[in-house]
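S.K.: Next up: some structures, all given as structure tokens.
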Structure I
Amino acid sequence: MNVFYEEDGGFKVGHVMSDIGTSLQIESVSGKRSKIKANAVVLRFESALDQYLPEAEKIAAQIEPDFLWEVCGTNEFGCEDMAQEYFGHKPSSTEAAAVALKLHAAPMYFYKRGKGRYQAAPEENLKAALASIERKKREAEQMAGWVAQLKAGAMPDEFRPHRDTLLYKPDRNTLMVKACEAAEAETHTSLPLLFFNAGAWPDRDTAQYEYHLGKFLSEYFPRGRQYQGEIDAVEPADLPLADVCAYSIDDAATTEVDDAFSVRHLGDGQVEIGIHIAAPALYFGRDGALEKLANTRLSTVYFPGDKITMLPDTAVAHATLAEGRICPAVSYYTIFSADLQLLSARSAIERVKIEKNLRIDRLEKYFNENAIAAGRADGEYGEELILLHRIAMALGSRRGKDENEIDRVDYNFDIVDGKVSISTRKRGNPIDTVVSELMIFVNSEWGKLLADNGVAAIYRSQQNMKTRMTTDALPHEGLGVAQYAWSSSPLRRYVDLVNQRQLIAFLRGETPPYQRRVRDSISQLSELARRFDLTYDAYNEFQRNLERYWCLRYLAQEGITQYPGTMIRDELVRADALPLIVKLDRNPELPPKTPVTVNVGELDYWDISGRFTLAENAVETPQAA
């Protein structure tokens, strides 16, 4: 005796070795023995075991499920009953098995109701299921067509409006994304390169740059970089006019002029130095559209050849300390004695005449190391700049700055028509010293003023080499100050704008927007500090990535196949004349600071990487390093 039975969602056959009623010991065609439950048996037969299933499958292949569904009625039925109805005679065991196989293979047509028993699916359910199958078939054909086009280097027309979504925010449940993934798998090619080969970018020369910029914008500027909302800035009224004339120091491309300086001689060698900070907090309130925008963007984004300002240009134009204007500002005045001792300080909310916007490229021609050595600068505000430099040096010494410390080099990227030039500018020159020391000073002093008076603020703290934003007035060890509250760039950083609102409220004797003793208020400030930290780090990482991208472009543009570098650790090498760190193809096992020569191999602008190897016989000894 043999049996036809169900197991693991399918049908099998076996020879019965023993039958105890509730279970059977059987032997398969292959000779394997096993135990099955009696209620798993659908049919019993005597014909040859090895021919049974092949013959049943052959008969089942000729049966149409549509016909079975039409004749079976609506009641539950068994496979043998349906076989008799179909064949018109008492079915053989093989014929009954064939019907069972066909019923089991058509779950859209027939619902399983038990061992060998089924019921026809309702007509509306069957139509829906068949429509779904037809739709999936059409989708499969459509997807196969898209995959073929991508593999052949053609961009499907349906993809073009959704290029950025497919690249940056793909929904894996959509057919287009599935087609992209299939094309990637079949070609072993990344999607950006597939799209590039298919002409997804009109300008092939800028495609990789547009890809990296688009990826960043999709995450941090999903509504686009251009602001389309309301400009609710209003000129503040009834502010006193300061009895000073101020000037700013910025590079030529700066539009957000946040800070300016003034010098006033008081007699007896005493001098009053004014640090004047643009006051956007006076132009628009906390409930306006511009505040909401600043709270979303949190900072201006800088990257080679371009920037995205925190506030729109029209709003910046209201508050920037532009040359020839009388601008509202928050000022910090300090009086120094003839020997540069700090005698007194005060803060003021006022209007300040901005006499000049000095630009660094012109300023450094006459205000430089030579001018400092000579004790005079022959140019606009030369005498005042020399004095400001002396005061800046005194402030640096006061916070513990080492005058002999090695200042880093800044790299400037100039990109014109896809060509990049990279120039260097040494930090710590007289211009940098004046600006940086006065900004450190005012941020530290205003931070102290707020902390001493119990006014909540956001501080930038550095302890144990870890830098973070916090609502506690903690030290900044790197700068050597007891507290450091960013307040000097309210046009560029939202933290500075928030601190400026707190400072203005304190100076006016008003309740500040955030109150230290109100739990919800300080929690909101802490959350803002956390968001700013994350966003600011992401913006800086984007800037570094694009700087790396343009460095790779520069290597190719200039035909550079080798360049000098210095080992950092393991496989990492820093280029000597570019802001570029690369990973060698292997660990040369050289100590840090070892001078080496790096070979430039194939460059990948999509991944912003490349193949870099150590040049043969181009390593100086560690002793020489």
Structure II
Amino acid sequence: MDYADEIKNFYQKHIPGATLEENFLKGPCPLCKVDEDEKPGTIAVQINPESFFLGYFRCASSCTPGGFLLHFGRSMGIDPKEVPGYDPDRDPYVRDIIFPTRNLGPEVLKYINLMSEDKFAYFKEFGVPQHVLKEMKIGYNGRYLVYPYYQENGNCYAARCVLPDKPEDYFWHGDEAFFAEEFRIFNTQEIERCENGTLFITDNEDGLLSLKGLGYPGIAVPSAADLEVLSAERLAYVDNIFLMTSHTPEAHVSARALATRLGFKARIIKWPSYVERGYSLCHLAREKGKGFKKAVSTMIKESKAFSPFSSPEKEQRVFFGTIEREKGKDILGFRTGFEKMDAAHNGIRGINIMGGQPKAGKSCFFMQISTEMARRKVPVIYYDFENGKKKIYSRTLCRLGKLTEKDMREEKLDKEKNKRKKFAYSEFENILKYFRVVTDRKLNPDIMRRHIDFLQHETRNDNALVVVDSLHKLPIKDLSERRTGIDWWLRHMEAIRDEQNVSFLVISELTRSMEGSYKGKPDMGSFKGSGDIEYSADNAMIFLPDWDALDSITNSERKSTLWMVASRENSPGQIATYRLEYPFWGFTELE
């Protein structure tokens, strides 16, 4: 006997006189407590084996909230072993909470009695009948609608009071301890009633009431942000979950985050692309009227089990699009302005980490590369924890104009220098359209992601370069765990690289030798403080000066050699030698 037949036989056994009507089993409700001369309400059970709501029962008299088999068995006092789907080894969900004796029960009844015809008419506009309002104990306090938040023990300790048609105007009433996020689940007892069944989750109480008017089980949270309080453990024994939030980007992101925690049993109900921002179940109910149920039913049928993976069609479209964009290109990544470096990397792509001793010119080298990329309209974010925005800008102006920092401060310059200064200012103005310097010491990966989103949006570009100066200065919560923190940042850079089409230039410190110097053969062992660089870096480089970097700067010629010490795609070895053009803060690649 299959599961659907077990369910049908179970209900037929416990609902005397039940008959089959299409996909429903209907009969006198055995849960109704009536006198001998009164008739019980009609109970209807969904028995369509193809339905997500197979086994869901509801009494027309609302003598008890609807639910699935285990809830029916508990309500009837049936031995759990007789109920199809019962698992004796299943541990119930329990929270370590001591509920207070005092609750809002008497006040809720007072607010229910204050409901008037105009308030019933308000709810009727979006498909909520009076019996649902009664079942959910919705009230009115003279100005605000009152939504009581009952807890697992059947008592209400807090209620959300909302001004009709102005959801942003609300306040919490009751025990302040129960205003906390962990208690913000409206109709929370429904979770247990839907064990082994299906449950809707919405991001406002009125949307849930609309669904309840159609006969669907569900819970609600006050807003999409509150979906964060719902844990996979809390919903572990519900087999199917429909997420039906308002049509906003924020709600969609929150729904995806929850679906990711829940896994494939979650289904995000998608709104048509033509509906306006903020469109919700209440809007749909008002618009469709009697066609509301059909509209929701269609959306349920068209829903798909959530997957964090892109569809094969999208993957093919994106990949083929990439191939088309790369046609005719002599290099695949960003141009640095240095021919030999571009050839060694086939253009800057992925995560590129460059190590060097202190004062070796690493920052100056990356300032030049990143500003030259911005000059060619590549979006660049320069995360600086070493030099400061003023130094980055002033050195860029010096390099562009072939002027000293003293020249940049002079009020009067000769004709040639003044011409170069005007040129530098003009070029710098264009660079700043694509170049952002960030010095925020509270930076974290989420903020970095948002920065990238903003810059890509502002420049209307779907890629970007991120410069980190330096890896060892990135903000880490626990300074005693610096190595772990650096590896944590590298993991996030890998994800950002793949998800947001970003390339990285990252400066790293080097480890001193036993003699206290930085000299020696450049290799992966030279990098300081991270075991993950060799795994995370697409290219690992070392910038070695042929002069004493700790000497004071002079006008003598200074050269540095760039080595590729490890790469996923390119050959290790010497890339090129670069001469520092001091005092103009620029490097020249030598033949």
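Here, each number is a calculation from the coordinates, and none is a lab measurement. Bear in mind the structure is a predicted one, so any value in this text is a computation, not a measurement. Cβ atoms are built from the backbone, for glycine too; each structure is taken alone.
S.K.: As an exercise: percent of Cα pairs over 16 Å apart, for residues 475-538 alone, calculated from one structure in I, II, equals 53. Which structure is it?
M.R.: The read-out comes from structure II.
S.K.: Let me ask another. Determine which structure produced the value 183 for volume of the Cα convex hull per residue in Å³, for residues 347-482 alone, calculated from the coordinates; the candidates are I, II.
M.R.: It must be structure I, since only it matches.
S.K.: So semi-axes √(5λ) of the Cα gyration tensor in Å, computed for just one structure, reads 76, 31, 24; which one of I, II is that?
M.R.: Here the read-out was taken from I.
S.K.: Related question: Here mean count of other Cβ atoms within 10 Å over residues 275-282 has been calculated and equals 27.1, so which of I, II was it run on?
M.R.: I
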